[in-house]
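The structures come next, written out as structure tokens.
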Structure 1
Amino acid sequence: MSRGDYGRGVNFEEYRGFDATGLARLVADKDVAATELLALAQERAAAVNPRINAIVRDVPAPIPDAGGGPFAGVPFLIKDLAQDYAGLPTSRGSRAWMAHPVTEHATVVARWLDAGLVIFGKTNTPEFGAKGITEPLAWGPARNPWNLARTPGGSSGGSAAAVAAGIVPCAGANDGGGSIRIPAACCGLVGLKPGRGLTPFGPAMGELMHGAAVQGVVSRTVRDTAAMLDILSGGEPSGPYVPAMPASSFASCVGSDPGALRIGFRVPTAITPAPHREAFAAVEKTAQTLSDLGHHVEELPQAPFDDAALARDFLLTWFVYTAADVAEAKRLTGAGDEAFERETLIMAALGRATSSIDYLSAVERRHDHTRRLTTFFEDYDLLLTPTLATPPPAIGEFDLPAPLQHATDALIRTRTARLLRYTKIVDDMVDKNLGWVPYTQLANLTGRPAISLPLHWTADGLPLGVQFVAPLAGESLLIRLAAQLEQAMPWASRMAPL
């Protein structure tokens, strides 16, 4: 079909103003050609990606024909971790996997392609998704479009940076401990972590981290997030579950009255007893808006779960998974220790030093955390927290000091890194790396849905999100409330200054 068969088309400023739902409507109405949208996205990427390092690999996208599917012709990016694209490597942010192509699409990638999305790139992620920042040695650090000296978060940091920079309106993400919500909060986006089992992780695996990790997106609008969840949700033949689906679509929840909700909020945590004042400001402003909307909001005298114990259990299981990731990479690629980052090798050593009994006990204690949270939901509909305890940190802020680098390198060389388990070094690493993101792991370990919304910007102009955690099957409720807050505290027109 020739360009003349279409309407007026759009320029970049217009393109950036539309969300994915809006762009799909333009294509369906023949106001713009899908090839034109792809060209705009690629031109924007060429202009800004050298500064933000969000896209790390091109995908040879077919010439879009805007065929069927609710998002036909809309440009899209996928995360270079657990979102396999057949024929290309999935680097997982690691030098070990840079040249090891996969043979089949991940189920979520196949569903995005069936929906008509035009995938043209893969986004930056930390090694094995193991950090809340995106600074892999394999690709270099991704940068926050709101301030290039700051992190876009992780592990879906590249996707969030690309959306915030206006390359695409929505991008693939996943979340095993906050990896959708943290970058959404850092970059001023919407980030919904679905509940356990709702979105598929196949066909290469049944589930990841005992179901704590889930697939999703980061986006600029609630309606995009809801429509994408409709695309992704549902089981697969090789999956471990047949998830219960809502009576109506998630997209239909946008604009639907959430009713008068009971919401409890908490800012201090055992890990971070004194969060940044901007974290308090974010929750206080949101709580006031919720009250104005007719919801009952009250501050909790203490956390409704043992947040210190939950953090320890989360990290112990994460270390074991990292050990398994490193072992798999070595077995399948022939990589040696030199192919992995220092912190990855430390985590792997700690994982190998964990006994099977300690590991199983940590996994079984998830039920204790879940029961405590369930008791909370007997009195409240939602839990409200900041998403971040501080504004987005600076690039390089979490690098180990040089003396510790030398000490840990020596332990790794002598195969005695497991001894770090008995030193204060690990506690210091834990406090520093989880101290700014102590809120997100709860939803992963308990399998509950949670959403981060961009409801606050700091005095320096940096985003800092707020998080809502819901009970089982609470995705529809989160979407209804998020859409209500989007109307009351609109954010989609706020553009990063890049």
Structure 2
Amino acid sequence: MSKAHANSLAAINHIAVLMLENRSFDHMLGFLYADSGNLSPTGQPFEGLTGKESNPGVAGAPPVTVSRIASGAASTYFLPGADPGEGYAATNAQLFGSSTAPTPPVATNQGFVSNFADTLVWEAKQKWSILPGTVAADIMAMHTPTTLPVLSALARGFAVVDHWYGSAPTETLPNRAFVHAATSQGHMDDATKSYTAATIYGALGKAGVSWMIYGYDADPLTRMNFPDLVNAPDSQFGHFADFQAAAAKGTLASYSFLEPSWGSSGNSQHPNYDVALGEQLIHDVYVALRNGPAWNQTLLIITYDEHGGCYDHVPPPTGAIPPDSSAGEYGFDFRRFGPRVPTVLVSPLIPAGAVLRAPASGAPFDHTSILRTVELRWNLPPLNARDAAAPDVSAALSLSKPRTDDPLAGVVVPTSKGANPAAGQPSHLQQVYAELVSRLPVPDQKGGTHHELPPLRTEQDHTRYIAERLAAWKASRR
């Protein structure tokens, strides 16, 4: 980090991170600058789609070319219509055409259609929610600035990072572990639901730097993933309404991490849930910050935990630094990144139309770049080798005087017209959350704490159980 960048980062007193779910860069932002030949208004190159990218069809069928998702259709905000494969084996199949990575791991990104076809067959047998009419070619359908006006306006109005990668080529929980602890401790799937690694929150607390983690309409799942968070004071956690209130009052913590709502009817943007609800959440986070008294000293980072099986045309790089000595599951060595995910940086100290890339001589941006930025701003040591090597985002903060314009002025938040095919069904992360809270030591009438997870069938069952179990546990701690 240069001296100028250090000075710009010093002007930031609040960093807020909104991490959404399971969307690739191309799927959400690939057509962001297609109308200008993939050049930003400042003349910077943008690694977007040309419209000619394709994948082989299924069983010898003609290639499937990327397409633009039509606005105003019943399916617009529910595509790709089903939950694509997102674990390590599925990601390998999408990148290499085989569930096992070759040596060397040279990705072609030509397996997305075939893997989605296999996934649709499996999910139909399992009776997972699938939007009627969904076919394998739908994995090549991409959003545009017309269908995602909020995210696109912020990406154009501030900075987009067009080479930001998931920290590991796999699903949600390992990648979320990296954004909190810079490691998944060797774990490569969601079977492991909690970690013992030290988090950035412990480091912030030791340094006397304030932090908060917010769920949307429930306590945050993140709290259950790490022992130092389970044992932290209840006052360190809140709901989105608490975040809005803190922003309005000018009492935001130095570092805030925001979760969406995890239910299938929620705003996480996980396929095949309603993406428009996530657009509303992004809008509301931005408006809360911009209208607050601390706006001129605030940096908002909007990102996604992993690509979720959605198509991206850029092969993820190798050369990643293993975070620690943990032996990787499935023989993975943590020396390559996951596929690209959308990441947008928002601050009045960022010029409009910026495209941020890491220096070519070092590591690319990944989720641990958030940690590195926080560490540099508040003079914290790195958690391990991965975040020590990560680039920070201070170069985006190139203005000496805060802007006063509003890139979202006049932007209308979209709403979906179709029916959510998954509504009422429990989401995967609700199931994870329910299992974790079932383990909490809540004394029963006999003084014991043994508790078995009861049968939970619906989205509402999980929501109710999680809230009741958390309330009982917090009451027992008082």
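A short reminder: the numbers here are calculations on the coordinates, not readings from a lab. Since the structure is predicted, the reported quantities are computational estimates derived from the model, not experimental observations. Cβ atoms are built from the backbone, for glycine too; each structure is taken alone.
Please compute Kirkwood radius over Cα pairs in Å, for residues 356-427 alone for structures 1, 2 and give me the label with the greatest value. Show your work: numbers first, answer last.
Numbers: 1: 16.7; 2: 16.2.
Checked 1, 2; max of Kirkwood radius over Cα pairs in Å, for residues 356-427 alone sits with 1.
One of 1, 2 was used to calculate mean count of other Cβ atoms within 10 Å over residues 124-131, giving 13.2; which? Spell out each step's value before the answer.
Numbers: 1: 30.5; 2: 13.2.
Of the structures listed, the value fits 2.
Thinking of 1, 2, which structure, once helix-only ellipticity at 222 nm (-39500 (n - 2.57) for each DSSP H run of 4 or more, over all residues; to 500) is computed, gives back -11500?
Numbers: 1: -11500; 2: -8500.
Value -11500 for helix-only ellipticity at 222 nm (-39500 (n - 2.57) for each DSSP H run of 4 or more, over all residues; to 500) corresponds to 1 out of 1, 2.
Work out which structure the value 26, 10, 9 belongs to, where semi-axes √(5λ) of the Cα gyration tensor in Å, for residues 316-371 alone was derived from one of 1, 2.
Values: 1: 26, 10, 9; 2: 28, 11, 10.
Going through each structure in turn, the value belongs to 1.
Identify the structure, out of 1, 2, from whose coordinates distance in nm of label points 7 Å out along Cα→Cβ at positions 20 and 308 was calculated to give 0.8.
Numbers: 1: 4.1; 2: 0.8.
Source structure for this number: 2.
If relative contact order in percent (Cα under 8 Å, 6 or more apart) computes to 24, which of 1, 2 did it come from?
Working: 1: 17; 2: 24.
Label of the originating structure: 2.
Of structures 1, 2, which gives 2.6 when distance in nm of label points 7 Å out along Cα→Cβ at positions 68 and 84 is computed from the coordinates?
Working: 1: 2.6; 2: 2.0.
The value was obtained from structure 1.
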